[in-house]
Structure I
Amino acid sequence: MRCRMNEDTGAEYIGPWRLHEAADGGGVGVVQSSRCPALSEGDVVTCFTWPWQTHAVQQGATLQKLAPELVDGRLSYFLGAAGMPGLTALFGVREKGHVTEGRSMVVSGAAGACGSIAGQIGRLDGCSAVVGVCGSGEKCRALVEELGFSAAINYREENVSERLERCCPDGVDVYFDNVGGDVSDAVIAQMNRGGHVVLCGQISQYNKDVPYPPPLSARTQQTLREKGVARERFLVLDYMDKADAGILELSGFIRTGQVKVLETVVNGIENMGVAFCSMMSGGNMGKQIVKVSE
């Protein structure tokens, strides 16, 4: 959504927001009336281009019908842990992380909607150490005490390189990268030969006038080459044929407590801008949700 504020989004699959039209993003809601045979009044639906409005008229073909019982009625989970961020985490770890028993994983942006799930998937899939990098002591505590991360590093107050050496003394095998920039340079410098970088996001770079993915420093590029570390862009939309099975798996993890869900909820559509800016500056823990109505 941040990239859609640019004239060039850096993505071939979605264009910029257009002036004088409602902004949009992932949303979930209830059908109040329908002319679409596949949808009826009362159905719960979602789509990726939900207008920032209290009510909206949508084409039925763009909407996905949901089963609220999968998440015990917590509809916001379909926007986070059991939605696109959760699928991004699941497929990113499974398709690009190449996790095997005993490997070490580092997740940046670890207290966000995607990173918080990615670390838990890594733990469930057998990682011996899962280290999260985030921006506050409160987030660090949540990662370790609530989500089961092995350790957490507060990049605002700690030396990432020094702490990472202590947390992963044998090096890093898998890096789930949500932020880019200095944090990613520090993690990649300690990666093992044949490791894997899951290039999911680069949020620290989105306000800079650079292409996506943004260029790496010469030293980091050299590290990738010398150690044979794989780093390629990951796009969850390439795996939509597995989405239904992925949502079922994630929902099962959530219901059984194997995956814990973090959310930050703001009430009222009038607070959309406030919530968005807070999320972009790290004010959220887990998925940033705006609750428009009951």
Structure II
Amino acid sequence: MTRLWNDPADFADEMIDGFVAANGRYVRRVSGGVARSTKTPEGQVALVVGGGSGHYPAFGGLVGPGLAHGAAMGNLFASPSTQQVFHVSKAAENGGGVLLSYGNYAGDVLNFDAAQEQLRAAGIPCQSLAVTDDVSSAPVSEKHRRRGIAGDLTVFRIAGAASARGASLDQVARLAAHANERTRSFGVAFSGCTLPGAPEPLFEVEPGRMAIGLGIHGEPGLRDADIPTADELAALLVERLLEELPDGVDQARGARVIPILNGLGSLKYEEMFVVYRRVAQLLEAAGIEAVDPHVGEYCTSFD
């Protein structure tokens, strides 16, 4: 559970203040969230990301050179408001227009879309993209309904790199959309999370069991199962993701993939490395070339 707080109502704002105090070489506090503290070339597309707080390093931790230009940060597990997104975008924009990107949740879609219209009305070119990587949240026939989780990282990285190379707003948006189409994730949870000051967890998983496909805010999963060995979990993750190849990928063998093993907050890095050891073996056995593996915490859910 989350043990350290002052007034739970102030937790998100105090967290942002502390994050900025510790990372002032990269970010500065602006109304609604954070923006880069480094100089951005004039005319560069501004990538503005965001969502609820409580998922660090998403979203403020993904702001900096080569990544996002700003992050709108809502309250705990709550979408930033339209005005927060607008103000962060205004602070980050530098003549090249704005690409808004965020996880596919109803409140985020509503508020980012409204901010997009406000930016356009203010004469700032703007496009937006909802990340939809979680295969357990909707079938492939309805993949536009899927949740965005750790896939945020790949979409934001691609969009940030394209912007840094001087791509236009249309080009950055197209590459981000392509990255989203090529990204798939599948998750499990061993326990629920407790928000600061809450008397009980937001959701629960029975001891000795794991929830398969559970969302990072406690959204319904697919089923429960006994906690497996590390190798069995690796097999579950890899096999499920290889069942659904992205459009344009005819077969897994010979393909290149960036594997991301994302911890949601309570799993220790040593445990993740044990799991990734088997993930790497399974990918190699499938004839897949792993490029730039990522093992760590990129989108979390408290404990």
Structure III
Amino acid sequence: MARPVWSGSLTFGLVSVPVGLYTATDSHTVHFHQLQRGTSDRVRNRRVNERTGEEVALDDIVKGFDAGDEYVLVEPEELEDIAPGRSRTLEITGFVDLDEVDPIFFDRTYYLGPRDKEHGKVYRLLEQALSRANRAGIATFVMRQREYLVAVKAENGLLTCHTLHWADEIRDPREQIDTLPGRVRTSDKERRMAEQLIETLAVDWDPEEYRDTFQEKVAALIEAKKAGETVEKAEPPSESTTPVDLLEALRASVEKGRGSKATGAAERRKGRSRSPRRARDLQDLSKSDLYDMAAEAQVRGRSTMTRAELIRNLAA
């Protein structure tokens, strides 16, 4: 089992439950070492004294704030002392409607788990209450000498903790982007065609349908270079659409989208005629396709099944 990255008490009102904070996501990025060109020699980052050029041990490093004419030195223990108890308490100060929180404020996601079975009832009560109310608890706490603003939510039967950006960390887009269009006139026909294209390409959200193809290509590049082979270069990006060609580009996109959907439907109908289907064959289908097959097969309880459950029942 994973170890929590933070442990403390989740409090709301006079109720408190000991919890642990667990990392909810992982990265599958291919990591490279730095080498000196023409050699196999690793290049490493070292902590060196700027004046003497000598390496400095980690224990001999302190934090220093540049006050202009001098550095103000701060020890890690002093940062802990100015927030007694804050690093061990995740205190909910209020509950907000989830629909009112702009997605731009969300940063990282963590799982919250009870630290012992004794407090399982309190944990479950808060999870159920948040789920029914569609609200999130807003709290602050200190972790690794930094204060975080977080939203505690109920998701899939457990509590999650989402770190939030502070309001003054959100940049004004109009100050960042000087090419934002002002009042641009668009015709009714163009708007209808754009809306039609969106509807044509509408899909059900299923995160399992998407994968990191760039990292797959990086891995393939590494394997090819190990074998002394070459890898085909990717196609160049498409050219920007000019205002003159906009309507025609929209029309062609709608026709292409319809054609893709028709081809996909025909392939699905052809695939459904085969029997039996193996679980491996079903993995490539979307959840909506699996649900359609389950409806045709009259699988009971299909409306509440996950994608994996649909695959198991159809394979059976």
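Values in this text are rule-based calculations from the coordinates and carry no lab data. Predicted, not measured: the structure shown is a model, and the values here were computed from it. Cβ atoms are built from the backbone, for glycine too; each structure is taken alone.
Observations, loosely collected:
- Identity of the structure behind 2, 13, 22, 26, 20, 11, 4, 1 (criterion: P(r) over Cα pairs in 5 Å bins from 0, in percent, for residues 59-162 alone, calculated), options I, II, III: II
- At a computed 21.8 (mean count of other Cβ atoms within 10 Å over residues 27-34), which of I, II, III: II
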